[in-house]
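Take a look at these structures.
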Structure I
Amino acid sequence: MRNKYIEHFEKAQVEAKQVPEFKAGDTVRVAVEIKEGDKTRIQNFEGVCIAIRGEGTGKTFTVRKIGANNIGVERIFPLYSDSIKDIKVLRKGRVRRAKLYYLRDRKGKAARIRELKK
């Protein structure tokens, strides 16, 4: 059983932030605020969401992209973090799993995800 004060605080945090509806398999662009010294800038991280886990303010999602020299880069983002300024869903993917960890072993065309037709 969780503390009712913590639940009330988490509920307020979740309601305060607008988050788009997305799931594993969707291509997303996450705008992250990066602090360098006394300056801040926004950097986009675009890739396929391969996992969503947790609940409430502890909810996180993992985004995987292919970087330079075909090296896979994964980042785990807390969904309700203050450093995340924007999440934009670029493509809806058609997948049959909740966790797409098998994409780590695939390269090139084998790592493609079909787009969901409307």
Structure II
Amino acid sequence: VEAVGAQQKGCFKSILIELEATQKAKQFAHHWQGALLWVCQSPFRAKHKRKNWFFSGNLYEVNAQQFDKAIDYQTCRASGAGGQHVNKTDSAVQAMHRETGLMVRVESERSQHANKRLATA
């Protein structure tokens, strides 16, 4: 769904994937949750002694029908610090609940999907 690249080609700071809601997909997602250890020699730091690398995986279950029925979303550019990323991407999310008129704007995360998740929490 979304990938935030790093400085080196082929590396990522963040990746968001979407899985179809099957039993195998849920088992796969639960297996890759939390802090995970990856043991390998880094191709980017070939002579580095360290071979233990850590990354984190999270599972977010979303009921898309619930969101679509009651909330309108708009995306816009975030303000403040962030350099070129802030100037080029519409990562801020403004959510409005149609029935109550309650409006929330979230721009604390780099990812539009993370901001959308926070706006509806």
Structure III
Amino acid sequence: MSVSVSSMDAAATELADRVRALLMSEPGLEEKQMFGTRAFLLDGRILVGARKGGTLLVRVTDEQGSALLTEAGVSIAVMGAKTMGPSWLDVAPTALEDDESVMFWVDAARESAQS
């Protein structure tokens, strides 16, 4: 699958590669360029996305998001001029040091998608 690099920097590309490697065996997974983010969708619903600077966009329920905002490096996502609600989180690269930490966020999004 080719990735448009024009709107992605090296950190976002590396993060997308990491997420792709962790999710490649997931049935129903789709990858799309959306809103300046390399988004990973499960059954048509955004789970996570690799954003500029290696920030991970994570979609969860409002309840999960409110609880997860207490984690280090987590903030409510801002897209363009719009601040999203607590169901859209940005996770800083400093909170994504290893595959286990990336998988934590992927699993949180997956759990939310199934609820």
Can you rank I, II, III by relative contact order in percent (Cα under 8 Å, 6 or more apart) and just name the one with the largest value? I
17.9, 60 is what came out when Rg and Dmax of the Cα atoms in Å was calculated for one structure; which of I, II, III is it? II
For which of the structures I, II, III does the calculation of FRET efficiency 1/(1 + (r/R0)^6) of positions 11 and 99 (r between Cβ atoms, R0 = 25 Å, to 0.05) return 0.05? II
State the single structure among I, II, III that was used to calculate helix-only ellipticity at 222 nm (-39500 (n - 2.57) for each DSSP H run of 4 or more, over all residues; to 500), giving -6500. II
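Values in this text are rule-based calculations from the coordinates and carry no lab data. Worth saying up front: this structure is predicted, and the values here are computed from it rather than measured. Cβ atoms are built from the backbone, for glycine too; each structure is taken alone.
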